[in-house]
Structure 1
Amino acid sequence: MTQHDRHVRTPAYDPDGYARTLAAFEENSPDFVATRALDDLRTREYGRLDRTGQIYLDYTGGGLYADSQVREHMELLAANVYGNPHSNNPTSLASTDLVDRARAAVFEFFNASPDEYAVIFTANASGALKLVGESYPFAPGSHYLLTYDNHNSVNGIREFARSRGAAVTYLPVQMPDMRLDPDRLIEHLDMRRPGGDNLFSYPAQSNFSGVQHSLTWIEEAQERGWDVLLDSAAFAPTNRLDLGRWKPDFVPLSFYKMFGYPTGVGALIARRQALKKLRRPWFAGGTITIASVQGEGWHYLIDGEAGFEDGTVNYLMLPGVEIGLRHLAAIGLDTIHTRVMSLTGWLLEQLHELRHSNGALVVRIFGPLDLVERGATIALNFLDPDGEPVDFRHTERLAAAANISLRTGCFCNPGAGEIAHEIPQDLMAGCFKSDTPVSYAELYEWLKRNGGKTASTVRISLGVASSFADVYRFMHFAQQFQDRGAGDYGPLPALDPHAASEPDAA
């Protein structure tokens, strides 16, 4: 906290006020009261949050692990000997069993039939998406259709499509709720190019605004001849994805977003029928039955999962996937969903009602103001009394001083950010005129200087260990922005022009 911040009018934390607010909230939220077991779980499994005074509001960036997950995994590794699974010796077979158990746990958790789906382990959701992009049979006559509201790892597939002559079409989301026009979507789905392979990609839940896009689009697209890639990275941690009911062709996941540990392990859940269409541009150890260097192109890919799992899977970390999925299943995903949505509803109401003395909004929320078809992620900007957004560096500094972990930036979702902040194409084009890469800092300053626009948003998100105390503390923090103008925050730290292009990759 800077010397300037110490003299700012910050509302004092009132324990009695908290108790009264909690009592009123519980009286009006019987669904939340039914999730009180999660308060005990937080004390037992996530007690380090309260011991260290952390207010964690970045679950869309990364989930939190329970103490027992790490303990069980370490005990397993300490008690046994595991070797590279590509063999039939005793330690290799022990590792193969761990991999098989992790794969079976994924099938069970998502209610996916092993006869219909394959589970391909990757490094993360981005790795799963790259597998699809590099292997999908894009060609002249093919079409890649996707929404503005997509993570950059989904956007990146367009480079494979364009390089092979396929058409690429983006569908914009619309303000204020940041949803697609369903009629316009159907019009584009009806424009499928006959004879070509066509891929439609969208997120089940936006990692930017929390909007949940309709799962019915899966069937509507497939009935019209499209393959469907459903990005579930932001959806799966607090929502049930039943692959016995919904049948997307490709589902990328990052397990750390679901239960925190281990990092470095994700998956592509793919329908076996769709998997047969993919053509890998290379092969690696573990992906082929046999290969020869004496004939050009002599190799045979293994059918199913193994043909897409390059090299040796992360076999010592995969037991952590089984443990983490079992942990979520024991809590109950429906219980987690009920709790986070109750807290999200309270937050949305309180943030929207927060006003400056002149009646102006303190907070602008990007996305739905109610709980209809949305998740526990809220995108917002703090505003000064004149309606101008507070620079994200002030928000970051004040949040860090309050031990609040939130996220700022564009969250690797430039399309949603461009719609939310009304950044026109010609203004963005000015950042792409040079062959020299433009940093995020330079983009931020360019938009501010040339169009009075911001490229940065504040994002808060809830998860398995979230409590009412967390959201109450955030509202207490938000009150600091009331009646403060741009000059009331002190000097801004300089933006580093050589910083990474996106400081907020999620």
Structure 2
Amino acid sequence: MPEDRSPILELQGITKAFGGVEALRGVDFTLRPGEIHGLVGENGAGKSTLMKIIAGVHPEFSGRFLLDGHETRFRSTRDARAAGIAMVHQELSVAPDLSVAENVFLGNQPTNRFGLVQWRRMAREAGDQLARFGIDVDPAMRLGDLPIGLQQLIEIARVLFSGARIIILDEPTSALSPPEVERLFSTLRRLRDEGTAIIFISHFIEDILRVSDTVTVFRNGRKVTDTAAAATSKAELIEAMIGKGREALEETYTHDIALPARSERPVVLGVDQVSLPRGLQDVSFDVRAGEVLGVYGFMGCGQLELSRILFGKLWPGQGTLRLAGALQSFANTADARRAGIAFVPESRRAMLFHQEPIYKNISVSILDRISSLLLKPARERSIAARQVEQLQIRPAAVELDLGMLSGGNQQKVALAKWLTYPPRLLVLCEPTRGMDVGAKNDVIQIVRDLRDKGLAIIVMSTEPETVLSLADRIIVLKRGAVVREFAGEAISKDRLLEAA
């Protein structure tokens, strides 16, 4: 049994801060050989930060780090890899323009005595490794041409067969189908039985309970409990994640909130049986004028793909979209924009120009409307100034470079970019992620004001607080399918987590 073995890894009193904000506070953690140790906690609870310390990504921290009983400190990820620690990060770290074989052996290509890469051997051995994992794919294929789930499996396979004695998996099942999850779990159990120590992070509590020997719960940068997986339940883990009483966050939504009755106002967007290979399964819903529809789910649930379909970035495999009753088919984002759909993605950096003034970031989406051949900077500044005032963007200086603003004010600029000519439908992904309480409240109030003016809004988030604070109605996505809808009833965060 793992508990009978001496720890391979011990962390004692680990504290880590970013810009004065503590991400971890006095955390203890123990990992033993031949153990699958599950980690659960809400977004921002500290799980990934702790794992990045173990993997050498964050070399600066306070506390003791013991490996095989000896205190150590990694200066880089290279040090961690040399010590036998490998990690699959939450964000894919593959090289899409390289072949499958090159990705399997990324940074570790087999060479001959002259230092030349042995391409045939690499392709053969990559094929053999992937076959052990149940993956049948041509090793010479460009990785970026494969579905995202298969890319994730290949990255996982690279780490699982790297020979590492400690393997960290951060949300490894987020883009996998049920058969692929089973294949992964079978491999993890085999590696565990061979003595490998595995840390498994997931929002899917059912997955944690199925594959883990031990489960540790994080909340607000602290470890709150650890227990044998067989001795706990999903409900108990959710309660530990959310917390009660004074230790809970200011707004944890542990008590019921009342969702209003279903709106009878006109349908702005109708989505019917939309599917995407390995992404979405027969997704159907509608959103009405003057309504905020919340779309909640864990990372990898299909939100990303759905948002891209609504804004013309992805073409659905099947299904239909109707805007104000008219059938729509978007060939690109320009089509969606012309139809009256505005989209703010989960990454502000993806849609804003940090080295450019505020006014240029606001006017960029309407240049074709306010100028024919020549730009009109004076009009751009005037339009931007109105938006800056309405949304209370601070500092209120349209000439200021965007990069000088706080994250919350940058998010307001991202909204202002689309609100100069009000759209029919506003799609917001993670609208309050990474903001302080004040900035979150400002953005929440802006969204509510837009709803009250009759705008149809879709808010997609992996943060239950965001959805509960904004939505009039909520649908829950899980592994690409709508599994629950909440409307005209009382709901709390634990019920939302349970549904997902």
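Computed values, structure above
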quantity: Which of 1, 2 leads on relative contact order in percent (Cα under 8 Å, 6 or more apart), largest value; calculated: 1
quantity: Parent structure of the calculated result -9000, given that helix-only ellipticity at 222 nm (-39500 (n - 2.57) for each DSSP H run of 4 or more, over all residues; to 500) is the read-out and 1, 2 the choices; calculated: 2
quantity: Entry that produces 15.4 once mean count of other Cβ atoms within 10 Å over residues 73-80 is calculated, selected from 1, 2; calculated: 2
quantity: Label whose coordinates, when mean count of other Cβ atoms within 10 Å over residues 217-224 is calculated, return 17.4 (choices 1, 2); calculated: 1
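The numbers here are math on the coordinates, done by the rules we state, and not lab data. Note that the coordinates shown come from a computational prediction; the quantities given were computed from them, not determined experimentally. Cβ atoms are built from the backbone, for glycine too; each structure is taken alone.
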